[in-house]
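Chemist: Just below sit the structures, each encoded as structure tokens.
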Structure 1
Amino acid sequence: MDITAESVLQRTPEQLAGISFNCACGLAHRVHMRKMILEEGALHKVRELVHELNLGRKALLVADSASFAAAGKALAEQLSRQGMDVRLSVFPEEQWYADEKAIVRVLIDVEPDTELIIAVGSGTINDIARFVGFKAKIPYIVVATAPSMDGYASTGSPILVNGFKKTYSLASPVAIVGDLTVLRQAPRDRSAAGVGDMLAKITALCDWLLASVVEEEPYCDVIAGLMVKALTGIIGSVRSIRDGEERATKLLMEGLVLSGIAMQMIGHSRPASGAEHHISHYWEMRHFAAGHRTELHGIKVGVATPIVLKLYETLLEADAAALPMKEKSAGQVAEWERRIRQSYGPLSEELIGMNRSLLLNQSELDIRRARLIGNWPELKRKLREIMDLAPDVKSLLRQVGAPADPGEIGVSPEELGDALRMAKEVRNRYTVLQLADQLGLLERFAEEMASLHGD
């Protein structure tokens with residue numbers, strides 16, 4: 001059967017594995033992941049899967065103490081009984097960060113004859129295994145232990161290096177295994193984080209659409225449609241997800257995997273990551289530097305999402321197309337550099353160089369303003385459609401048992417204001433934060449949000 005854009009939107013994540021097709025957006029989309037199993041008892045099908053995909057018999061199983069107890073120990077014993085040579089790389093405690101130390105630890109455990117890496121866990125373990133597998137040229141599969149984040153099927157791993165979170169473009173897993181029995185037994189804050197990560201797609205899609213107009217970045221309606229499809233189902237099932245119902249847990253996990261597949265198809269994280277992720281990364285780096293344990297990724301981006309939505313509301317109410325874009329003066333550029341050095345310390349010079357291209361001259365700003373004005377009525381309508389997918393994100397976060405305000409995750413009003421001002425420098429990517437800065441609205445918005453959350 002020929003694969004069409006319309007048929008893609010009707011497929012489940014399992015049915016999307018391994019497909020490729022030419023899209024009306026002008027790009028050829030491909031899903032490199034070859035197999036997905038999401039069902040009760042899926043853990044017992046791992047050996048069969050490894051054999052089917054011809055992945056060898058000598059495997060390194062990577063886990064932390066929590067994921068090893070949840071599924072790793074049973075899987076290692078099972079695979080050993082079934083004739084596989086399974087070696088272990090298990091962190092003695094729950095691993096909260098994917099950083100250079102964690103990566104080196106796993107690399108040390110990779111033997112020359114290792115044919116397969118099996119990541120048993122969720123976000124951090126998956127990121128570490130993906131990085132190690134790519135660098136060592138060893139395929140990897142992931143056995144999910146919690147529906148907590150959307151990175152299972154993606155090709156990127158955000159890694160903390162010298163305290164700075166950098167996303168590396170690597171490779172997707174060959175296969176994903178999700179045993180619903182294991183996933184339903186995950187701590188409730190994991191599924192709450194998963195919902196937070198999915199709700200963040202609202203602002204990510206808004207940012208992608210915005211960048212397609214102002215910066216003329218490529219945009220794909222089919223991939224955006226996949227994200228909307230995943231979001232719609234999850235938004236209507238929040239209470240069932242909170243209660244750990246099997247159908248709702250599967251729906252959440254499918255949405256999270258679908259998000260990663262969307263990133264595979266387009267070749268970057270635009271469909272799933274925008275200003276809300278940059279704010280989250282900023283908070284994480286600040287807390288890491290201070291020696292504080294961070295919240296789960298999905299919890300942080302969930303908290304950041306209503307704040308970014310508030311910024312969009314501010315722009316829509318102000319009629320952004322009627323506002324001027326002015327080139328920064330020499331004094332404003334100096335102040336920008338000072339704030340970067342204050343916020344990022346030893347990483348500042350690299351970030352200044354990386355982001356200087358976004359300091360546009362007046363003629364460049366005039367071009368972008370003309371694009372904004374010429375497309376504003378249609379852009380405004382489309383942004384509103386996306387935002388209306390979930391008119392009250394805070395309420396949905398509360399319903400699933402997740403924090404909804406920065407103070408609940410240890411973010412001070414000052415850190416909130418700083419993040420709104422400086423998180424746009426985390427990555428050289430156009431978002432609503434850049435637009436608000438170009439329109440001269442960002443500083444006032446940051447002050448208002450810090451004041452509001454300081455009361």
Structure 2
Amino acid sequence: MVPHIEPNPTIPFHVPKLIGQQLLDVILRRHLEKFSCSVEMGTELRSFEQFDKGVTAVLAKNGILETFDTKWVIGADGAKGIARKQLGLTFLGETRDDVRMVMGDIRLHGVGLDRTYWHRFGSFKTRAVSLRPTDEVGEDGWQFVIAAPDIDLTKLAQSEELIMEIIASLVPTKVTFNKIIWVSEFRANIRMVNKLSEGRGFVVGDAAHVHSPTGGQGLNSGIQDAFNLGWKLALVEKGLANKSLLETYSAERLPVISEMLDKTTTILNQAVKTENMVTTRSPILFMLGINYRFSSIVVDEFSTPGKPINAYGMLDDDRLEAGDRAPDAPNILQMRRGESDAKTLFGLYRPSYHTVLVFTSSVAGATPILGALEAYAKSVVQSAVILPSSATGITVASPADFVLVDQGGHAYSAYLVEAGQTKVFVIRPDGVIGAVVHGAEGMKKYFSGIFLGV
């Protein structure tokens with residue numbers, strides 16, 4: 001299903017992980033708590049109205065209506081949520097009646113049913129069930145998917161007895177049922193909005209786009225939406241960026257989402273044709289080739305302009321441009337201790353900072369670039385000088401936040417920097433390369449499209 005690929009210096013995490021919503025929910029909430037944020041349960045957004053300087057929302061909390069004033073609204077409320085409708089965004093596409101299933105989590109024991117495998121029994125053209133082991137709901141937990149074209153799936157989703165009966169009839173071993181944790185009817189919808197924002201309102205994730213689960217792109221796409229919007233909105237809210245920066249959220253994400261829908265639909269059609277819903281993942285589905293090379297706010301002084309948009313491209317180790325994912329590099333030696341003990345580039349990057357990487361053969365060679373950085377707020381921009389492993393006579397006296405030596409040569413290799421060359425990369429808070437430039441002037445050109453008054 002997933003070809004085995006060994007981790008490498010630029011891609012330390014290369015194996016997909018299936019996580020149930022109940023566990024993911026806990027992980028995300030715990031992370032929110034670190035920022036003194038919490039999710040208010042039992043609270044429903046009923047409507048909202050936009051004004052020049054803010055938004056007034058009407059909430060229903062435990063059946064009681066209340067108003068809430070805020071500056072922005074971000075709809076992460078799913079395909080059936082109200083945010084997209086209130087913003088007046090279209091949601092064009094199709095509903096696939098040929099792909100309907102009942103799915104959920106169940107606790108059961110099957111004699112000889114090996115929990116190291118994902119099982120499928122039957123035919124999806126007649127009746128079939130797939131069972132994927134998941135310890136998240138118990139030592140006997142399984143995620144199930146039932147396809148049964150001859151049955152009213154709406155009624156099936158409402159009948160635990162019928163679900164157990166079908167599973168027992170398809171699994172060729174004795175099954176003892178414990179309980180069903182949750183169940184839902186699924187119908188493939190392939191839709192996306194015409195734009196991702198209107199005024200002070202935005203949509204992310206399933207509120208903006210839905211597609212077949214084939215390919216496993218949904219959760220990651222939603223998080224990428226949120227990250228792309230989040231760092232831009234933070235700069236605007238801090239008064240460091242013009243509100244027009246928010247327009248690049250739609251401009252960057254819509255081409256990616258459009259290509260994602262095309263690819264997942266192609267996989268779905270193939271799965272329906274071959275009756276194999278568990279298809280081998282193409283490397284393109286690792287999403288490491290997703291890029292914003294076409295974006296108006298990226299700057300690249302090394303690439304050739306006018307290339308066709310390929311937002312869902314394949315990862316190419318021999319090509320790295322502004323708009324691409326910033327690769328990792330291990331075995332980094334930190335010569336002067338800053339606020340990080342980073343031994344990898346990923347350990348250096350921060351979601352609230354732009355990180356300026358200056359590849360140069362000596363600390364002195366970075367001086368003009370670091371001097372130009374004095375114009376930008378230290379609270380949102382950090383810098384690192386990256387020296388080759390061959391560097392000698394290294395002095396740590398530098399205005400850079402970090403002076404690093406690329407001991408293994410992985411950083412110079414991943415970022416395609418030649419010996420003796422000075423090359424500057426600006427890494428955005430979302431881990432995307434915002435700029436690839438020769439020096440200070442190119443860096444200033446990039447930041448002029450991000451920050452106010454510089």
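Chemist: Work out which structure the value 4.9 belongs to, where distance in nm of label points 7 Å out along Cα→Cβ at positions 121 and 361 was derived from one of 1, 2. Display every interim value, and only then the final one.
Modeler: Values: 1: 4.9; 2: 6.9.
Working through the options, I get structure 1.
Chemist: Output the label of whichever structure in 1, 2 has the greatest value of Rg/Rh (Cα atoms, Kirkwood Rh), for residues 289-400 alone.
Modeler: Evaluating Rg/Rh (Cα atoms, Kirkwood Rh), for residues 289-400 alone on every structure, the highest lands on 1.
Chemist: Say we calculate mean count of other Cβ atoms within 10 Å over residues 113-120 for every structure; which of 1, 2 gives the highest result?
Modeler: Ranking 1, 2 on mean count of other Cβ atoms within 10 Å over residues 113-120, first place is 1.
Chemist: If you work out percent of Cα pairs over 32 Å apart, for residues 57-312 alone for 1, 2, which one comes out largest?
Modeler: Across 1, 2, percent of Cα pairs over 32 Å apart, for residues 57-312 alone peaks for 2.
Chemist: Match the computed value -7000 of helix-only ellipticity at 222 nm (-39500 (n - 2.57) for each DSSP H run of 4 or more, over all residues; to 500) to one of the structures 1, 2, and report its label.
Modeler: Corresponding structure: 2.
Chemist: Any idea which of 1, 2 comes out highest on distance in nm of label points 7 Å out along Cα→Cβ at positions 17 and 217?
Modeler: On the way: 1: 3.0; 2: 2.3.
Checked 1, 2; max of distance in nm of label points 7 Å out along Cα→Cβ at positions 17 and 217 sits with 1.
Chemist: In terms of distance in nm of label points 7 Å out along Cα→Cβ at positions 153 and 249, which of structures 1, 2 is highest?
Modeler: Of structures 1, 2, the maximum of distance in nm of label points 7 Å out along Cα→Cβ at positions 153 and 249 occurs in 2.
Chemist: Among the shown structures 1, 2, from which was the value 12.0 of mean count of other Cβ atoms within 10 Å over residues 49-56 calculated?
Modeler: Here the read-out was taken from 2.
Chemist: Please state which of the structures 1, 2 yields 136 when volume of the Cα convex hull per residue in Å³ is computed from it. List each step's numbers first, then the result.
Modeler: Details: 1: 136; 2: 166.
This figure was derived from 1.
Chemist: Supply the structure label, taken from 1, 2, corresponding to FRET efficiency 1/(1 + (r/R0)^6) of positions 89 and 137 (r between Cβ atoms, R0 = 30 Å, to 0.05) with the calculated value 0.95. Show your work: numbers first, answer last.
Modeler: Values: 1: 0.95; 2: 0.25.
Structure 1 accounts for this read-out.
Chemist: Upon calculation of mean count of other Cβ atoms within 10 Å over residues 41-48 from the atomic coordinates, which of the structures 1, 2 produces 16.0?
Modeler: Answer by label: 1.
We did not get these values from a lab; they are worked out from the coordinates using the rules stated. This is a predicted model, so every value here is computed, not measured. Cβ atoms are built from the backbone, for glycine too; each structure is taken alone.
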